[in-house]
Structure I
Amino acid sequence: MSQTRPTAVIVLAAGQGTRMKSALPKVMHPIGGRSLLHHAVSAADGTCADHLVVVVRHEREQLVAHLDSLPLASQRSLLIADQDEVPGTGRATECALTQLPEDISGTVVVTYGDVPLLTTETINDLVEVHESSSNAVTVLSAEVDDPTGYGRIVRDSSGALLRIVEEKDANEDERAISEINSGIYAFDAVALKEALASLTTDNAQGEKYLTDVIGLSRQAGRAVAATVTDDLWQVEGANDRVQLANLGKELNRRQCEKFMRAGVSIIDPDTTWIDVDVAIGQDVTILPGTQLLGATDVATGAVIGPDTTLKDTEVGAGAHIVRTHGELAVIGAEASVGPFAYLRPGTSLGESGKIGTFVETKNSDIGTGAKVPHLSYVGDADIGEGTNIGAASVFVNYDGVNKHRTVVGKHARMGSDNMYVAPVTVGDGAYSGASTTVRKDVPAGALAISVAPQRNLEGWVQTNRPGTLAAQAAENASEGERISE
């Protein structure tokens, strides 16, 4: 890996991206759990450049607010440059330079806000090639099967870079060239400032082209070069939603491959989605139809899936999670969740605990070895170690105005179809009967019941539902009983 680093990195993000057909700015569209711009800024930030500038224009306030929220590894302050009415990448770069020191020297890298697969390593390698050759300009290029829409790299008979020509300005021979400009450059800062001062808008687009810096640098007797990347995906941009989806799929493929090579078993990578900020330990098994999103962290030996989505969720070692949706939850080691469980934010399940089939939880702490096996809602509750909550139980936490909390102690055995009308506390070791409505605190070791005596109204069906199949069945049963007597 290169040990060089640029003096500054400029990320161009001023465009509207009309082909996205979206109210959301193009660079704000997400893949892999980050916006396109977040990917680009993170790659630039990883170079440890002295300065990092982002050029904005369209939906400026939204982009600046987003940039202010980004957690950069360097903890640096991003510099924001505003592009004015003059169009073009050359003008955008001029605007960026106004945010940098007047006497800046060294290497300035220019990249884009819509190339999410570009890595820090590739940027640093470009800088190393640039500086080792003492170039004024080094452009990152790529060979493609279909160069339509891209600027072409024009070389002389010896293979040296002559110029970059935009497609609308290219002749027939130039359009046949398959080597294209990625738009990612390393510049000598002094040469860049001098060349930018000479840019014009005399071209088919009426823009200040950054590509013209190459020709101007050659005219000034400075060295220019193009270095070809062997990873085309790193320089692919997202101009529409089809390209966005393709980039997302490739990013995910790389994520899955990275984790499999690190000791994670992914049974079906084609149906598994893993965001870039996810952490997964060795010997984890991920079954088909699983999505691990946000900052989810899965510890060694856990089994996730099938058909499970976890976002910003912590999973302990050896836990098993089946057909579950979880967000901002903590699942302890060796715990069991699902199938068909819904863990809402604030759920914490202790070691060896269980949240079972058709259970929804929210803002609740379910202790070590505690179990909520099936068909229940647990909201705003603390359930102690080793306690079992019976089937079809509801923690009634809302009085129509405020939420209230329920506390159930350790090793309690609660009956099925219980209603816990919060705020209420159940003591350690307590029991409750089936269909109990717990409105008052239950002392430790007590049995709570709220069952009225059962009444059987003989002959009710025949009297109130005459002529029905039920009435006929009851009549037949009664007749059978009379005969047997």
Structure II
Amino acid sequence: MTFTVKDTLTEAEVQSGLRAVIRDGLASQIMVTFTGGAFLVAYALKLGASNVTIGLLAAIPPLTQLIQIPSIFLVERIRKRRLISIFGSASSRIFWLLIALSPFILPLEAGLTFLIVAILLSGAFGAVSNSSWNSWMRDLIPQDRLGSFYSKRMSVAIGLSIPLGLGAGLYIDYWKKLYPNYEIYGYSMLFFLGFLAGMLGVYFISRISEPQMAPMQEKLHFFRMILQPFRDANFKSLIMFLGSWNFAVNLAAPFFTVYMLKRLQMDMSFIIALMLLSQIMNLAFLRIWGKFTDRFSNKSVLGVSGPLFIACILAWTFTTLPEKYILTIPLLVAIHVFMGISTAGVTLASGNIGLKLAPKGQATAFLATNSVVNSLAAGIAPILGGKFADFFAGRELSWTLKWTSPGRELYLPTLNLQQWDFFFFFAFLIGLYSMHRLAMVKEVGEVEEKIVVQELISEVRRRMLDVSTVGGLRQMVNFPFLVAKHLLVPSRRRREASLSPEPPKKFMGK
């Protein structure tokens, strides 16, 4: 492979590259499904991980993104982003093969240390890949289709991960029943499958054409590059919003699984089912949010999905009063439904808004600096959470309403915070602050949040009516097969249609 860089790409090369990006998204999602989330946390707990270790494992991926800064110099010097992305991705994903093999070749007490070191090195090589990937995608994907394209990529990936995640959860429970003394080897099998999927993604990355990078306007200086985005008032406001938002989310999110496993004493299969429910809602709303980011703006979508997400974080504190009660399960179901809806909008819009506001020709530096700030915030938060989890384990804040009458006394618990509940509450407060910072960001096309809410309600109502028909049900059943056919066996007619896309429709308002 020569890794040639072309001055300009033909429309056919762009469309072929976009299909390969989606296929890489599918392979990468399979890897993440089998190697991350609840499976990684449960595996670490089996190795004897403490709260501090769980926080550290959650902090490593964002903190390793700091390597994107020196990676910028590598990208600007070599100027072959496909070469760097392939090398970084392959090096990063091969560590999951080593993690999968570690229970067979290492003693149990050394497994946890090896896991931490392997994830650290995997994240470091992944950061090198991401630095070139972001700049590459900034030049490859048409700017007027960012929202719709990434929503499609995310939706097909999540659609594939739903049955795979459910099957993996059932597999772990079944393995545990068959081999209760060898449960840890069941996770090794999942990690190995994740490694294979990750390497398949590297192959798809190699099939994407690369356009020529924009010439450097001046010599790259480290500190000048770091400070440059902060001189742009609008991008500085974006950095402040995303930094505080990532701190709030990562203060709470890494401990959701630990909370359900330890505090609520739930089975892995039920936890995976809740996560899959969240992913289903995420999948259902990705296309809607993607259309809204192109139709209105990323900021408008964040203004609606962001507050909904932080409200879900606060709702976690009410799942115990002070222990499990009759509304615990219904509340968990509702939380995961609305977290899936809001996460789709937040993930899509927060990723696109940085790509959109970064000046052309300076995207690598701007996006890397933004990534550094977000990584610091997302990395520090879970470490603090893990550090203080044991401290808050011995503290409790409760608020109980008391009614006294001549015949009896009635106690109504309204609030009870213990251990992880404190992090959920603090994350909610910081999330409110981040929404204040979002208001200072300016983006072309932004509208008031109430307009987005009205359109969202109308879109949901319309889709519910579609699903209620026989034709709608048939579409739901055929959806996975249509996606597979579209991605894997594109017809000549579809390729011809993709070369002359329909112009975007102009929004006339309600």
Quiz item: To which of I, II does the computed value 7.5 (distance in nm of label points 7 Å out along Cα→Cβ at positions 88 and 424) belong?
Solution: I
Exercise. Work out which structure the value 8 belongs to, where relative contact order in percent (Cα under 8 Å, 6 or more apart) was derived from one of I, II.
Key: I
Quiz item: Hey, FRET efficiency 1/(1 + (r/R0)^6) of positions 64 and 392 (r between Cβ atoms, R0 = 30 Å, to 0.05) derived from one of I, II reads 0.05; which structure?
Solution: I
Self-check item: Source structure (of I, II) for percent of Cα pairs over 40 Å apart, computed value 22
Solution: II
Quiz item: Upon calculation of helix-only ellipticity at 222 nm (-39500 (n - 2.57) for each DSSP H run of 4 or more, over all residues; to 500) from the atomic coordinates, which of the structures I, II produces -6500?
Solution: I
Self-check item: Origin of the derived value 2.0 (distance in nm of label points 7 Å out along Cα→Cβ at positions 168 and 184; candidates I, II)
Solution: II
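Computed from the coordinates by the stated procedures, all read-outs in this text should not be read as laboratory data. As the structure is a computational prediction, the values presented were derived from the model and not from experiment. Cβ atoms are built from the backbone, for glycine too; each structure is taken alone.
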